Structure P
Amino acid sequence: MYHHANDKLVAKKQPSFERNAPGPFYVSDQCIICGLPVETAPENIKWHCETDCSECPTSCFVAKQPESETELDLIIEAMIGSETENIRYCGTDKRVLDRLKTEGLARLCDAS
């Protein structure tokens with residue numbers, strides 16, 4: 001069973017949005033507010049609004065790292081669908097790395 005606390009981290013290769021929860025998955029600072037990640041993984045990815053306005057977000061961010069296989073699946077699904085590829089993985093879990101490579105997302109993995 002996957003839990004982010006068991007994942008060792010490497011240095012991030014991209015600047016990350018400052019509101020990301022600590023852990024292996026992060027949103028870079030290149031969000032274009034497409035909506036897909038928030039809709040795909042709503043428990044883990046949230047909107048950031050500079051004012052109290054849910055209709056004018058400035059970015060999405062990883063609000064909660066995955067704590068189950070289901071949450072992991074949804075974050076990876078969001079990575080697959082993100083048109084700007086701004087959700088990244090800086091962990092070293094072999095199973096996650098292999099899965100992202102199988103999905104054609106090796107470029108979003110910060111571990112070499």
Structure Q
Amino acid sequence: MSEGLDTLKYWRKSLLQSVRNDGPDLTTRQTVVLLTGYMSELPHTLRGLARELGLEKPVVTPLLDARERLGYLKRKVDKKDRRSVLIQRTLKEAVYLRDFSDTIVVDALD
């Protein structure tokens with residue numbers, strides 16, 4: 001099997017495991033926002049995430065809302081600029097992504 005197909009196989013297997021474990025049913029956009037928010041330097045703002053993703057703020061807002069409903073982010077008013085809201089990661093998000101990452105690694109070793 002080609003390397004590209006192997007990668008897709010690991011991705012599929014990991015997603016299937018997430019579904020079987022009652023993981024969240026994330027869209028591709030939600031997943032990209034989740035990973036971007038988790039993997040890039042803090043602090044995050046809506047404006048900064050939108051810029052990093054190359055998307056408009058009205059596109060990113062509902063994606064953050066979905067992440068917040070899952071318990072994967074908290075919003076907090078920036079004490080330095082009270083007009084700005086900081087996007088913070090949560091322990092629940094970190095655990096989900098660690099477990100998902102572990103699943104990918106295990107699947108790759110099988």
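Quick note: the coordinates plus some simple rules give every number you see, no bench work behind them. Please read these numbers as outputs of a predicted model, since none were measured by experiment. Cβ atoms are built from the backbone, for glycine too; each structure is taken alone.
Mean count of other Cβ atoms within 10 Å over residues 86-93 was computed and gave 15.8; which structure, P, Q, did it come from? The read-out comes from structure Q. Could you tell me which structure in P, Q was used to calculate Kirkwood radius over Cα pairs in Å as 13.8? Derived from the structure labelled P. Here helix-only ellipticity at 222 nm (-39500 (n - 2.57) for each DSSP H run of 4 or more, over all residues; to 500) has been calculated and equals -20500, so which of P, Q was it run on? Source structure: Q. To test your reading of the models, identify which of P, Q gives 10.6 for Kirkwood radius over Cα pairs in Å, for residues 30-69 alone when calculated. Only structure P yields this read-out. Could you tell me which structure in P, Q was used to calculate relative contact order in percent (Cα under 8 Å, 6 or more apart) as 33? So the calculation was done on P.
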